[in-house]
Structure I
Amino acid sequence: MAKIQKYLILFFAVIILAVLGVVGFAYRMGTQLSAPANVAIGNLPSDLAGESVHIPSTSGSRLAAWVLPGEAKRGVVVLMHGVRASRRSMLDRARFLSTAGFSVVLFGFQAHDESPGEFISFGFLESRDAIAAVQFAHTRFPGEKIGVIGVSLGGAAALLAQPPLDVEAAILESVYPSIEEAIADRLQIRLGAPGAWLTPLFIAQLNLRRGIPSSELRPIERVKDLHAAKLFIVGEKDRHTTLAESRRLFEAATEPKALWVI
């Protein structure tokens, strides 16, 4: 009997250690994923004509941005980068649009780029930055039509904005339908199919550590509120946001809309 008790104690000790190890791993990963991604950006590239500005946001940040004036009545496009990226990742789009005569606003989300912030919130605070950037575009270019291009986090922030963004058009690239699916997809990429089982541990951290309910990170429930013309650009073999997930997001959107599968 004593030998059985010894094995039982050892068995439960191993189970407890394994659970603590998994929780500790999830905690460290959650810290890394939400840690600020600030980087020094430097000056606007010499081939682009514009200026550096700062845009105040209700996220609590002052968004570092570049403004590139274009032709009058051509329209303005606000560029919104992806997670852990910066406005520099949008420079190719900015050059393309600027050459076509559009005015362009590029900015860094809070806790990204040179914009201060305590942590990345996967669209919760960043949606306030999206509103601030669009409002800035309206103020800086009165009477112009406004459009946005949002990549991943940028697209999610555009859709999560409340009230909906005051824009005429939106291009949404590789936007996750819900934070649960976004986390599960990334865990499966790194850890295989069983990785998705850890999703609840990461979701719990959003609420307990950051005060963000996962219900506030569901673009699929907000996309219907954006009545601007929408183009969804998705990757057929994208594993971070699967084609099936992208189709569901597209189906939930109101007209006018179009889907471009690459």
Structure II
Amino acid sequence: MIIKDNEFVDIATPTGPMRTHLFRPVAEGRYPGVLLFSEIFQITGPIRRTAALLAGHGFVVAAPEIYHEYEPAGVALAYDQSGVERGNALKITKELPAYDTDARAALDYLKVHPACTGRLGVMGICIGGHLCVRAAMNGGVLAGVSFYATDIHKRGLGRGMRDDTLDRLREIKGEMLMIWGRQDPHVPAQGRAIIYNAMADAGLHFTWHEFNGQHAFMRDEGHRYDPELAVKCQGLALELFRRKLGEGDLPAKAEGGAAEVKH
């Protein structure tokens, strides 16, 4: 599908306006919505391309700037040491409840967007994978795709680094797809086991995949990128979203049974 990828909106949140980038098909009609959470670097080129891929497969995608309280609207951090240090510092500067109110505000906006059917999924990468899991605790989220979510196993999100994600997993009602890299030092085997066991104990409907990949193997910049794994994982995500969220509006049927073509 041809898409629009140059739209944005500043969504009101309790902690200030949140710049949110929108990606959607050009074709008229309504499409399922996906809330996409970025890495600690905010809306970089790789995140924009991920959003564009989803939109090109028939979804309305909203990608918020997760550090909107601390960075000017439109800022993306660089994939360098200073960007890593800034992103990691903000991760534990921001108050935990603010991450949740951000997610709720973005979901509410997406649900009533005129190009959206109102059926919603969430997806995230790195810290975004963690935010995806928390966003899936909201009512109305039908599916979630989390890529190598950081800090869940050590409760390290937000100021004070005492997040309650593991304790709230039972609030998730949609189906989850959890994807990990075995060579990811940020989420070692012991950490993955903690998360898996907690999700199983909570009775969640989830699928779990571990690949021989490093942290950030989905990011199409840098030496850790694994394009073969990325394509495979993109397919898994699209399969889940199509199955749980459905497709966009179909043409109305004429009386004879053929699709009615509107000019």
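Each value in this text was obtained by applying a stated rule to the coordinates, not by laboratory testing. Only a predicted model underlies this, so the values are computations on that prediction, with no experimental measurement involved. Cβ atoms are built from the backbone, for glycine too; each structure is taken alone.
For this structure, a couple of remarks:
- Computed -9500 for helix-only ellipticity at 222 nm (-39500 (n - 2.57) for each DSSP H run of 4 or more, over all residues; to 500) - originating structure among I, II: II
- For distance in nm of label points 7 Å out along Cα→Cβ at positions 191 and 207 computed as 2.5, the structure of I, II it came from: II
- Value 29, 21, 18, calculated as semi-axes √(5λ) of the Cα gyration tensor in Å, assigned to which of I, II: II
- Identity of the structure behind 2.8 (criterion: distance in nm of label points 7 Å out along Cα→Cβ at positions 87 and 239, calculated), options I, II: II
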